[in-house]
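Every read-out reported here was derived from the displayed coordinates using simple, explicitly stated rules and does not represent laboratory data. Predicted, not measured: the structure shown is a model, and the values here were computed from it. Cβ atoms are built from the backbone, for glycine too; each structure is taken alone.
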Structure 1
Amino acid sequence: MPSQAVTIRELPQDDLDEWAALSNQFRAWPTSREHILFEERVRPAGEAFLRLGAWHADSGLCGIAECVLSSDGEHSVDESWAYVAVTPQHRRQGTGNRLADQVMRFAREVGRKWVLVDVFDRDLAAADSLLRRYRFVEVERDETSVQDPGAVDLSRLEEHRSTLASRGVQTVAFSEIDSAANRQALHRAFVETARDMPTEQRHNDLPFEDFIEQWFDRPGSSTAGMFVARDGDRIVGLTYTAFRPDGQGEVFDTGVVRSHRRRGIARALKLMATRYAREQAMARVHTDSNTVNAGMLSLNHELGFRPGPVVITFRAKLSPDAQRRVDG
């Protein structure tokens, strides 16, 4: 039976710091009040979202839930992204079920066909009952990893960049070439490489305006931490490193267009990102890659990224039967 000592309600902005602190105990990608408000600012006008907190009468915030229709600027016509977490001491008391019921009801009411959730492999046992309750099915896995940038050998980076330059590929920080035209070129390269990313999730191409917000306006980002490879005026490879809310670094969206792969471009860009992280005194740099992306996983390991927890993505189809389970 649900604990009657727990009250669930939508989260007021005054409680964002506490909500983020609890969220960061269970999620792969940390957040903060600043990052949450940024996501709210860039969310399309009028787009619905749900953010809940569960408060115990004696111990305060003990559970959180969220359901959004776009993630990092990426939109889907039929999927939603959800998250539910309850502190260990308050599990098996019905709070998780109550939060999940509201999430699933919300997703169905706004017309979504699917709900996606991410679960650490280490948390599977705790999540099992909710995954079974809504018949979630595993979709894919991402390996998280962490690097000490100060321990990486950068002695051959400039030699590697010179070799690429002799073959017509220049590698530079985007801050050195930032312009309206090159932002368009960067967006084209991002879309091209994103289409080739191994994933089972259904994303539309990120529009230019949304791309600019996510890359250039996100808290912790800087054009000095963006690195690109150019063949003439065409950007053929990209990566960027940004500060996380905890002061450590995160490497995002490393990709090389199909016509320029197997030339060492990704290696050069990631080494440049590592040097930037060292210069910025980032003690650790984090990244994640789909477990079927053998090439990127191998490169990460060669560059000193140590494997961490695996994030497993599950998908559930919203159906009339599922709705009856919520309402029953």
Structure 2
Amino acid sequence: MKLSQMSLKWLEVFQLTARHGSVKLAAQHSGLSVSTVSHHLRCLEDALGCHLLDHAKRPMALTVQGTLLLPYVEAAIAMLDSGTIAVFSDQIAETRNLRLGLIEDFDSEVAPLLTRQLAASLPKCQFSHYTRPSHEVIDLIRRRELDIGVAAQPSVEVEDVNEYPLLRDPFVLAVPADSDLVAEDYVEGRTTLPLIRYSQRQLIGSRIETHLRRMKLSPPNRFEFESNQSVLGLVAEGQGWAITTPTNYYRALRFQSRLKLLPFPGRGFSRYISVYTSPGYGSGVVDLVVTTLRLQIQSKVIDPTTDKMPWLKAGFHLFPAAKAIEEF
């Protein structure tokens, strides 16, 4: 087979499988079935005439040939992503105004990079950047006071907006790094440390409280904060434990050495972060924002966190790129 006949999807699936060490995880992250992922891998190996992955090892490991190929595949896909952004940019260079709202989760690492890319791609555009809680971002989109917003999905369906699913952010336990207790000890009350809560006025706090009620758990409510830094700062000081997410953990860089994450015991739950726009807003600008966000969140947030804690890979990931939908 000529190399020009190779499918880009084969290469994308190979990259995902190499990154996650599992066909099943590659299927989850790509939105494909396990059998389709396996088929794409076989096609790529047949085309090259060699084995790229050692399927007998768990997690799956690269062969010598796979190790040689992977950097070229990653570089090629990164160049194509950059080219996609360039195409979007060329079509929308005349955009004059963009009102963008982000939740605090992405304000420190992702927002500056996003702004830099947008400024280069939209040279005639005047930017207004707002940092707001999720419910305010969505409300401002509905009132047409923002053009594009990034927010956690609320518990009820949102009308009069377009939604682009972006990130699955699973809930986990954050405990002091020197703790020897298991997750069940904290959730079932076998610790003297209190639960440090997020404010129930925020979507993250209300989501956690709803899940605790479903589990018929009611830890004493002694500490409740709106600030993620306050919540995880107290945990780092050994003053309590918290239910949080990997994205919030990543934001608390100065506390990470004194924190440890544990999987939520029993039936897990997650929050879902999406890009929201008002209906009819220019698709070119939206595609540029979504594509840029996906690249930055993967490289700046997901990859560093899952490299440190591989057990998060199954649940902490981007959704497959999709057109706007009303719910998912």
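What the table below lists for this structure:
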| quantity | calculated |
| --- | --- |
| Structures 1, 2, by distance in nm of label points 7 Å out along Cα→Cβ at positions 71 and 311: label with the highest value | 2 |
| Cα extents along the principal axes in Å from the coordinates reads 66, 54, 33; which among 1, 2 | 2 |
| Comparison of 1, 2 by distance in nm of label points 7 Å out along Cα→Cβ at positions 47 and 111 - largest value held by | 2 |
| Structure (1, 2) behind the derived value 209 of volume of the Cα convex hull per residue in Å³, for residues 39-198 alone | 1 |
| Identity of the structure behind -13000 (criterion: helix-only ellipticity at 222 nm (-39500 (n - 2.57) for each DSSP H run of 4 or more, over all residues; to 500), calculated), options 1, 2 | 2 |
| Which of 1, 2 yields 0.45 [FRET efficiency 1/(1 + (r/R0)^6) of positions 63 and 319 (r between Cβ atoms, R0 = 25 Å, to 0.05), calculated] | 1 |
| Of the structures 1, 2, the one that 0.25 was derived from, the read-out being FRET efficiency 1/(1 + (r/R0)^6) of positions 143 and 175 (r between Cβ atoms, R0 = 25 Å, to 0.05) | 1 |
